Structure 1
Amino acid sequence: MLQRVVFLDRDGVINKDTDYITSWDEFEFLPGSIEAIRLLTLNRFTTIIITNQSVINRNMVSREDLEYIHAMMKSAVKSEGGEIKDIFYCPHIPEDECDCRKPKPGLIYMAKKKYRIDLADSVMVGDSAKDIECARNAGCGRSILVKTGNGAITEKILSERSIFPDFVAKNLYHAVEWIIK
């Protein structure tokens, strides 16, 4: 059973959020994100990515191309001393009404089943209301909103819905410092 799992959204948390990332050339790490994952790894946290990637069902990128982007991301993180244990992604568009598209908890449940994760002891870090709602829907012990990506407007949206993350961080590195404490 994996202990101390941190689920991370991808776009807007690890990398710059553009409309759709369709190639590795378009992928740009946010400042401090690689270092944050390295810090998690050094402190024996397991990092798992949970991300909506409708680019597949929008026919903008193939699964192979998305998996290449993810392999390159994992390799870049590993070369700096960090580790991404796994990446779970939803290929569907919102209209598909699947169980794996955040804010539904399907991706986290897949990770839980594969790795026997104690969700009550896990943390979800994201920049959107969907991420924080997904953490709540899955039963994650804590949720953190980062202000990178969509995080600045998300605080207002969550407040209107009376949903409050456990912590609001300026970026992933700041979130990881809070997690480790």
Structure 2
Amino acid sequence: MKENIRFYPKSYNMSDELKAFFTEITSNVKLQEKLYNTEKLSDVANIALQLGFNVRGGEILQSQAGRVLAILDEQSEDVANLVSGIKPKTGAQWGRGGGGYLDRAGYWLSKLSTQQANTETEITINKFLAKKAEQDIELTNKLLNTKTFNDLAELFQSCGFNLNATDLLSHQAQKILTLSEDAADEVANY
């Protein structure tokens, strides 16, 4: 794990406390399994606190988002795993049975989206969400229940919007990195 820490994007600064926590758990398989099976990322933070590390759930959430962006930049085989909802071989997708915040891609897309659109991806997402708002409840339910980014991309395409799963995943990770501490903690507590 220590080696993986250096692969986070330069724009994401992990605290020394979180780095120390990650380093501590690299040699403890039982602890890794416990973290993998937590219900929420805030539960991971509670375990860290019990071990003497002062890290927040939101900080863990944002470290996951940072690692996702690094994986996307590397174009590794883990990209296919991430968009399919499978735990990547590198990185710590703890919480929700290893899904981290990557489960329920459609729910998080709607929850984390804002009216402000600075990129083509955000413009397309906002157009999709506006169309969803005009449609019946069925499309809303489909969006909220979409599990993976591959499924989310298929839903977009079925509505005439051309975004791929990788673009949607990247968008979500970037949105998570822009959350305030309180907002990140709130998402981690979900």
Checklist entry - Comparing Rg/Rh (Cα atoms, Kirkwood Rh) across 1, 2, which is largest? => result 2
Item to check | Test item: distance in nm of label points 7 Å out along Cα→Cβ at positions 72 and 112 calculated as 3.4, pick one of 1, 2 | outcome: 1
Checklist entry - Quick one: mean count of other Cβ atoms within 10 Å over residues 32-39 came out at 22.1 when computed from one of 1, 2, so which one is it? => result 1
Checklist entry - For which of 1, 2 does distance in nm of label points 7 Å out along Cα→Cβ at positions 128 and 152, calculated from the coordinates, equal 1.9? => result 1
Checklist entry - When helix-only ellipticity at 222 nm (-39500 (n - 2.57) for each DSSP H run of 4 or more, over all residues; to 500) is calculated, the result is -11000; to which of the structures 1, 2 does this value belong? => result 1
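The numbers here are math on the coordinates, done by the rules we state, and not lab data. Small disclaimer: the values here were computed from a predicted structure and weren't measured. Cβ atoms are built from the backbone, for glycine too; each structure is taken alone.
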